[in-house]
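Throughout, read-outs are computed from the coordinates displayed, never taken from laboratory work. What you see is a predicted model, and the numbers here were worked out from it, not measured in a lab. Cβ atoms are built from the backbone, for glycine too; each structure is taken alone.
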Structure I
């Protein structure tokens, strides 16, 4: 085993120079859109020119677009799915019976009037100047091309469209009574679906998660000149627009008339969001050697607490940004905006819509800039990689912020959540995630993480899987390969796969290369199954002057095992038992003497370890003393001997 440890150390010491960048083709787009927004009718007219590069090896005979707002019509897939899930009832942790539907959607779509629904209508569509035939399947537009798009070629689509902004139901909409924000403009334009090595992804808008094509955007928005806009991208005519975007000392001279055109550009993004309200307050902060932070929020007259809470969002972003870049990678854009709007928190390139100034939500949505806006897995298929990784990172960033502020009582408090579950000790930073995962297991509603985001049987199971179990995946990976190598893995993953739409296997391969440990078994069990971890101390005895401890694997998911022994004289020792399928061992993580034993074969339900101590000298034995392993029953993990 000593040779194995030396090999691992050698591999880990040279990991940064051993990697090559993965070669994966990506489609590319360039949108140029001119939008005329009527704030009286809540409708917009748009012209869209879309350049599309087919960088794939395939000939394309059709293309697909998303028409997201068509979901906000009675009897849509979103409407029916929400109402059907609302028929499911179960008992929450407080023992109250709850309905499973999304409380923001419920049955509200069913009751929308014609002037309250959302829609996106295609008025004309041409490819290279030739009119195209198309079919609309609710939120998906299918275009049968008059001429195929050859590999390594470019075509230009010209589209005229119109849309009606729905009442605020989910993410997008107008006149949200909870925020008072006039327009939250997400998923607002016909958006080309992604085509990758798996083919087209024309995912209907039923509930959640998105996938988009990398490209550049030029968006010109004309609307009532009293409205203030926040959004993706860089405002090109800031000195003509004003509202806090202009350079200091500039005299803003707006155009004559009742409207104002805002001109944005956004390079190398896969979506574009904006929000508008005539009563937005605009704050800015400049991060040294970093982006400009914009905060736009609905002003409440004579509400100093509200103003201070939003100011704290701006200031907190400046505080945590260097920490985020150090641990998760560099931020490549020049700005980031926190925009009051939406119905909770929803991430977009260079911006987020947040319904309030909570710091936890602000940190969470900001961190999506890494795991969805730059790495951008297919959220429909790998929601846990985005939401789970972001939840994991949010815990670290929130704790860092607390430490920087000396852990005061914030006017804008971060919710730390419970620090225990069922009287069990949990890792400090990720207590909520472990507790959420354990509640999922106990509910009996768990489904594999491979389940499509829209196809989970319950909203409850989706949320606990994507957010909680996804976060535990990373926290527990630190237990398997060490926290330090897990942290190096996250940085290497960012360096290799940003702007390339990685999948679960891509992440595992990076972790394997960084650690020198085989990890496909971990992905197989944790992601593809609902098998659980449960190890116990079965028995112990003395033989030949040495103590023997029998451990038992009760759960069906195998893991490496750390066993901490404390002796009467105050000394300690860790017995480390690798999992057989690892074909390696993690490096030592502390200064406690460590004994490395033979790997535990997953086919064997018990394992006997031996230590060179008399049994009477042993004071306590504990499996997983750092509590990072998601053992569903920790009560059988520790034995204290009362001699």
Structure II
């Protein structure tokens, strides 16, 4: 111990040179510190490869998945050692260290813990992880790996999973209770998830589904629940048209009754009293068939065609503009349904703690001019990445503050997608600001729907950062990006951290001078100032530096993915911001894109599907090179 202290880094005083009283005092302090450190160590639960993973005798799917996750990654962290055996509770020996998963007899108290939240308790010879509901046990196991073993799932696949080496893992004694701020979340277009719920079955990146679950990024009460356009499902004509035709709209002077679910060209008559009766009948039927589900949506169809009956037109005319009038009509209808729920759901034997969801979109996207019923959850559609150009944080608009005056809970539908963009589009600073504001306002964030369709090689890490912010808005966005760079790029951390910092700043600067809409090739790649052009060049320099500084093949492969993906963006930056382009340069870009990007699913969303990628690429290339090519 003396030798270790004497040679500790930063020491310049030899204990042997101290006076006797000073030496005695120092020895006393050292012994006290050692005793304290030993006391702390004694209170830790120390995991080794001999630790058992204990599940209930009849584990649920999530309890089994949690055990498998811990076993797989702890074995990797312990240099591939066998161990971390999974045993059923009735077969587990009394001696030895264990991790209990789910509803075991030694599970911690979960009172007050949300379905997806969890409790991690440590003491004696065991760690226990249990969710507030069954899914929470898996999320707790994944967060346990992150917090106590440094194992993190940044992007899909082993290459972007950080698994540090361990000989032992010390878990401090105590209880950690954690609930997510965002109660439900979804990242559509990732892992084969569709935009309206469920799975498409077409997913060239097989690891995405596991990535979503490990990062608690896809958490819904039902896979098939959707907050989107649902009026046809709520008011099917085969059920209501014969009895109550008046609930359907007057369009062009005639009653319009939709013939099929795909018909979006209508809305119900929001001022018709019988519409409330039909909504209650539809709700009771739904909840009786789906007793365990809590959410039901009454969301407008995706069109601007609203009822033109005299009553609806007169109501809209009371407001300063059409949007304000339709927002009020829709909100009044929803309030009436929610108030009837209070009385009629319990009378029908249905738990009254249900949530009425609607999409605040298109003509009904405004803040209602009166408070909404406590059971109503508006999912407000606005692109977080455009929050500055749209003025959502500006004085006088202050979107979150105004919604906070009208509702107790809300959600957001964000067009975060990479598909139909060929530039990095990172705005996690705005995401952090939005969620911090909502939390400070006291809002319950009931649902976050993120259309992701990721370009992993351009900006995919933003989805990991976003998922962490959805769970806990108090996370430091900058620190998350630094951790990402430090974990996956030990040799090139400084360059990679700076690269993504510049990309985050570049998107904000670009989107503030011209909104960059998806597939709007005419201005998506414009760099309108020398500052923006310099930032784009600096990104290339940093990637080149990162390639030189990488220390291992995996680190080089990670840098290479970003290097190649950003090269595609660079070609478009070059072509969009110059007056003449050599034909040979265009063909060089085409050859690069087809050989390097089109075949790799981790570059852009259509990567791995050459035909689909080629159609997208050619559309963008034709737009930015039109009239500029010379021999």
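A value of 5.6 was computed for distance in nm of label points 7 Å out along Cα→Cβ at positions 346 and 618; which of I, II is the source structure?
Details: I: 5.6; II: 6.4.
Among I, II, the structure yielding 5.6 for distance in nm of label points 7 Å out along Cα→Cβ at positions 346 and 618 is I.
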For distance in nm of label points 7 Å out along Cα→Cβ at positions 90 and 434, which structure out of I, II has the highest calculated value?
II
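The value -0.41 for log10 I(q)/I(0) by the Debye sum over Cα atoms at q = 0.06 Å⁻¹ was derived from one model only; which of I, II is it? Intermediate values should be presented prior to the final figure.
On the way: I: -0.37; II: -0.41.
Here the read-out was taken from II.
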Figure out for me which of the structures I, II the number -13500 belongs to, where helix-only ellipticity at 222 nm (-39500 (n - 2.57) for each DSSP H run of 4 or more, over all residues; to 500) was derived from the coordinates.
II
